[in-house]
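Trainee: Some structures to go through are shown next.
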Structure P
Amino acid sequence: MDYVERFRPNVHIQSDLIRCALSEFFSTALLMFGGCCVSAQFVLSRGTVNTWFGVNIGWGLVLTFAVYAGFYISGSHLNPAVSFFLFTMGRLSGLKCAVYSIAQTLGAFFGALLTFMIYYDAITSFDGGERQVSGPLATAGVFATYPKPYLTVIGGLVDQIMGTAFLCICVSLITDKNNKIPDHLQPLLIGLLVALIGMSVGMNCGYAINPARDLGPRIFTYRNYTWFWIPLLGPMIGAVAGAWIYQLCIGKIFFLGSQAVNMSDSFKK
């Protein structure tokens, strides 16, 4: 018997809720660690080590592996907005939705912390030890999303609502069993989707489209709290709108029988 099997009976977690929470924490931390490191190379090298295209591809690849990590345990939502839209459809309990959201936010915080630890010397060399949100020496964007100077509050809210709606429409079609996409390919397609979103709607404010992805690192960096509510509220509205738009246009609301949406069991845990 190998060591994993030897120790497993002694440390096995019997509670499904705790196992799922740990899965969401770990997978979101993995996402944020890898993703923030991708952003760090772009920002700290002033675009010489990485490019905006590379940032989007990097985040998409990291998300792919993060979704694979907990896909068969918790569904790897990694996003309170995704958990919330499943709750509004009756596919996730209110307790799980709340616990998932907390675990995701804590995981995002931890992932940002790990990135800071790895790039501490590089960040200090870049900004001289004076942490900044804006300007040529700003490093806060490594961890959280910030709006471009031209973006209004309404523009930012619309950006987050529409970007997250696009995300959840596409996640719904990827996980719809009627489309016959094998479960093991779904994380890869979700990763490609996020890369596409970054390349199409990422310019305004960095495509947070995920309250945990933005709030966890923002708490860690503790900067610019006048903007924080937009990446929280916008994705929650957009996720529900996008998921229900898919149900209305493609799914079971207007179509009965074999065309009714039957979401992947792994995803809706």
Structure Q
Amino acid sequence: MKNLMRNRYLMLVLFALLGALFAPAVLAQVAITPQIYTIDLGKADQTYSFRLMNFSKASIPMTVSVINWTMNAKGDVEPAPLTEQSLAPWLQINPTTFTLPADGSQVVRFAIRPAVPLSPGEHRAMIYFSQQAEGQQPKGTFRVLFRLGAAVYARVPPYTMQGEILSARLDAHGVSFEVRNTGNATARMIGDYVVWKKGAVPAGSPWPAQLGQPTFKPPLGLAASGALPLDADLPGLTRSVRLEFEDKKGLAPGAYVLFLRGTFGTPSITRELGFTVAPAAH
């Protein structure tokens, strides 16, 4: 009896491991565009659409659902209770069930038709496109199905996006920001950063002329550069946002200066922060 239970346990573990390997492979063959909609409800009523693309050789039965959502301090999406002001009940989606053809695509359209006036600010919904099970599942096995989420941010004027950087901790591999948003609509950092070796910062400007261009070649002394993270900061939320430098090896030990420029919603952001990478931190 013990051997039978042990064998069944090992079989379940094996199927779980196979499922963990199989799910990303299936998910990698399905894509959706766009992944985010930001809609101004002060403008004329419109219809919007998503396109799902299947790059596999098998058709996939799908269903569509929608939830109200929020975000925690770690940036994880969490379901939120529905209220009269929630966006989710007022989304009209068509179709809600379909078969995604092999090597093909499917358009899913939606419109926002609230039955009550929505208050000024932002109202969010998450539309999920979920794979449906086919046939009977063999006993003692796990079935792994994928789900894709697309966020809808609907805004009623007047709305403001007031992002603020509270702190920044720098290390050899990136920057950990603590941020908050005091507005009533989601704010994102949009801009660039550069990291120079201390003493190598150009006298005129720390920003190379071709920064961000495909042909850009880093000048001597420029240790890292790139775009600021686009992580969402929801209204009223204080959260952590991580900026990872592109070079996974990290910065060599030494003294550096970080420069930031861009916007965080409506406010502009500029920073100049000196820091040191110790030998043990590399």
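Trainee: Between P, Q, which one scores greatest on mean projected area of the Cα convex hull in nm², for residues 193-232 alone? Intermediate values should be presented prior to the final figure.
Mentor: Working: P: 2.9; Q: 3.5.
Across P, Q, mean projected area of the Cα convex hull in nm², for residues 193-232 alone peaks for Q.
Trainee: Comparing relative contact order in percent (Cα under 8 Å, 6 or more apart) across P, Q, which is largest? Don't skip to the answer; put the middle values down first.
Mentor: Numbers: P: 27; Q: 18.
The structure with the largest value is P.
Trainee: Still on this structure, I have one more. With P(r) over Cα pairs in 10 Å bins from 0, in percent coming out at 6, 21, 23, 23, 18, 8, 1, 0, pick the structure among P, Q it was computed from. Each step should come with its number before you reach the end.
Mentor: Details: P: 7, 29, 35, 19, 8, 1, 0; Q: 6, 21, 23, 23, 18, 8, 1, 0.
It was calculated from structure Q.
Trainee: Next up: For FRET efficiency 1/(1 + (r/R0)^6) of positions 97 and 161 (r between Cβ atoms, R0 = 25 Å, to 0.05), the calculated result is 0.80, so let me know which of P, Q that is. Don't skip to the end; give the middle numbers.
Mentor: Details: P: 0.80; Q: 0.10.
Going label by label, the one that fits is P.
Trainee: If log10 I(q)/I(0) by the Debye sum over Cα atoms at q = 0.13, 0.23, 0.25, 0.26 Å⁻¹, for residues 129-184 alone is calculated from each of P, Q, which structure is the one that comes out at -0.72, -0.98, -1.03, -1.05?
Mentor: Working: P: -0.57, -0.91, -0.98, -1.02; Q: -0.72, -0.98, -1.03, -1.05.
This figure was derived from Q.
Trainee: Mean count of other Cβ atoms within 10 Å over residues 41-48 was computed and gave 15.6; which structure, P, Q, did it come from?
Mentor: Numbers: P: 15.6; Q: 10.5.
Here the read-out was taken from P.
Trainee: Here is a follow-up. Match the computed value -21500 of helix-only ellipticity at 222 nm (-39500 (n - 2.57) for each DSSP H run of 4 or more, over all residues; to 500) to one of the structures P, Q, and report its label. The partial results should precede the final answer.
Mentor: Values: P: -21500; Q: -3500.
The structure behind it is P.
Trainee: Give the label, chosen from P, Q, of the structure having the highest value of mean count of other Cβ atoms within 10 Å over residues 65-72. Can you show the working numbers first?
Mentor: Details: P: 20.8; Q: 16.4.
Answer by largest value of mean count of other Cβ atoms within 10 Å over residues 65-72: P.
Where a number appears in this text, it was derived from the coordinates with a stated rule and is not lab data. For clarity, every value in this text was computed on a predicted model and none was experimentally measured. Cβ atoms are built from the backbone, for glycine too; each structure is taken alone.
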